[in-house]
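Have a look at these structures, which come just after this line.
We did not get these values from a lab; they are worked out from the coordinates using the rules stated. Keep in mind that this is a model prediction, so the values were computed, not measured. Cβ atoms are built from the backbone, for glycine too; each structure is taken alone.
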Structure I
Amino acid sequence: MLETLNRWFDLLLIHSDDRLLPLDETFSRFGDIRIPMVYTGFVAQRPDLEKGRALRDDLGLPPGAKLIVASCGGGAQGIAC
């Protein structure tokens, strides 16, 4: 995979935030990537505020309470969550 990446690709887009979970913490061969890398942040649709209010009501959360929804994925990092 690394040989293909380094030979045929010009840029690696990483759909994450390096302040939260940098790729080098989950990919042991990070140092072997020879092409530029750019963290894109998280790609998501604009939130539906009405659905958010309904979910907070269903969960019994007061207005303004913080709510985080996370998906860990299916690899080793997902198991660690």
Structure II
Amino acid sequence: MQTPLMLHYADPTKDTGIGQRIPAFEEALKANKKTYQLFIYEGAQHGFHNDTTPRYDEAAAKLAWQRTLEFFGKTLKTT
């Protein structure tokens, strides 16, 4: 991978399956000198952006979406 990454994760204490893998993945990114931003949304469950389930977390979803749009604006600019 050569492109910058933006990573959004639910609270690792609520999403233990994926949450347990975050530290190893982040270490691999660092070891390979990858450009990334990692965000963890405390209190949010996996699927927190899906507004059709009880796991929906409006505040976390809005923040993640805002960050994503800003990231796209910075990294996907055309010349």
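Numbers below:
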item: Distance in nm of label points 7 Å out along Cα→Cβ at positions 34 and 66 from the coordinates reads 2.7; which among I, II; result: II
item: Value 1.19, calculated as Cα Rg over 2.2 N^0.38 Å, assigned to which of I, II; result: II
item: Among I, II, structure where distance in nm of label points 7 Å out along Cα→Cβ at positions 18 and 50 as derived comes to 1.0; result: II
item: helix-only ellipticity at 222 nm (-39500 (n - 2.57) for each DSSP H run of 4 or more, over all residues; to 500) derived as -12000 - corresponding label from I, II; result: II
item: Of the structures I, II, the one that 27 was derived from, the read-out being relative contact order in percent (Cα under 8 Å, 6 or more apart); result: I
item: For distance in nm of label points 7 Å out along Cα→Cβ at positions 10 and 26 computed as 1.9, the structure of I, II it came from; result: II
